[in-house]
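Participant: For reference, the structures are reproduced in the following blocks.
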Structure P
Amino acid sequence: MEYFDYAYRVRYGDTDKMGISYYANYLVWFEAARTEFFRALGLPYTECEKKGIYLPVSHAGVRYLGPSTYDDLLVIRTSVSELRTASMRFEYQVFSPEKKMITTGHTVHVFVDAGMKPVRAPDEVVSRVKIFSLLSP
């Protein structure tokens, strides 16, 4: 799996007065896609938390190329482009129902313990992400 596709149908409440998906919702959809990416790897995020490992966002970026509107069935494609000692970078591509890319983005996450101190990425995460990502093994 070089990437993971997550489907999301735009709700009426996701749109603004102009009928366009509100820009900040894309970050929420990225989070949902990332959560399901981990689940698909057999590493539900809840399991990481039970082991005392957390992944707060240290950086995020979004580029809007086109709109989405109420009832659009979007696909959020998620992949890992960088895995460092204590952080990882996710890439996102959002596709419209017509399979046109309408948004790109990224988030960078730092592995931390319960005290918010950076820690090494757990071997279990590293091995699974390397096997199932754009990274070379």
Structure Q
Amino acid sequence: MRVILDTNVFVSGIFFTGPPYQIIKAWRDGTLMLVLSPEILEEYQRVGAALAEQFPAIDLRPILELVTSKAEMVQAQGLPEPVCVDPDDDKFLACAITSKSKVIVSGDKHLLHVSGFQKIRVLKPREFADEYLAKL
């Protein structure tokens, strides 16, 4: 299964436990394929670096290197017009459309509000874990 993780889910999966961690673990184990665009990767790096200052014991370099080598990178085309209330969230939809991925995992209310756009489901991490990871 190919899935797109919003930045908060990705970073939470690295720094904390719970469903985001389970999703990252499933990707690292090869059960899921993480799909992202250069814009999403840049946001992962930026937000991760800010959190690393708060949690200096955590080294993000290995996971970001793994992302660049193991995740599927797509060159997403921008959307013709904004879809989310926060246009910065549109990059996740654009990535899903370009990669033909049908699931974005996010807790972001703006993305959750547009679930169903072009048949793309936006699921909270717990919903995704219960619906997909429990079956694996």
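Participant: For the read-out helix-only ellipticity at 222 nm (-39500 (n - 2.57) for each DSSP H run of 4 or more, over all residues; to 500), a value of -14500 was computed from one structure; give its label from P, Q.
Facilitator: Label of the source structure: Q.
Participant: Quick check for you: by mean count of other Cβ atoms within 10 Å over residues 53-60, which of P, Q is greatest?
Facilitator: Checked P, Q; max of mean count of other Cβ atoms within 10 Å over residues 53-60 sits with P.
Participant: Moving on. One of P, Q was used to calculate mean count of other Cβ atoms within 10 Å over residues 21-28, giving 15.9; which?
Facilitator: That value comes from structure P.
Participant: Supply the structure label, taken from P, Q, corresponding to distance in nm of label points 7 Å out along Cα→Cβ at positions 101 and 125 with the calculated value 2.6.
Facilitator: Comparing all candidates, it corresponds to P.
Participant: I would also like to ask the following. Can you spot which of P, Q the value 3.6 was calculated from, given it is mean projected area of the Cα convex hull in nm², for residues 13-60 alone?
Facilitator: For mean projected area of the Cα convex hull in nm², for residues 13-60 alone, the value 3.6 is produced by structure Q.
Participant: Given that distance in nm of label points 7 Å out along Cα→Cβ at positions 5 and 69, derived from a single structure, equals 1.8, which label among P, Q identifies that structure?
Facilitator: Q
Participant: Thinking of P, Q, which structure, once Cα extents along the principal axes in Å is computed, gives back 41, 32, 26?
Facilitator: Label of the originating structure: Q.
Values quoted throughout were computed directly from the atomic coordinates according to the rules given, and no laboratory measurement underlies them. Note that this is a predicted model, so its numbers are computed, not measured. Cβ atoms are built from the backbone, for glycine too; each structure is taken alone.
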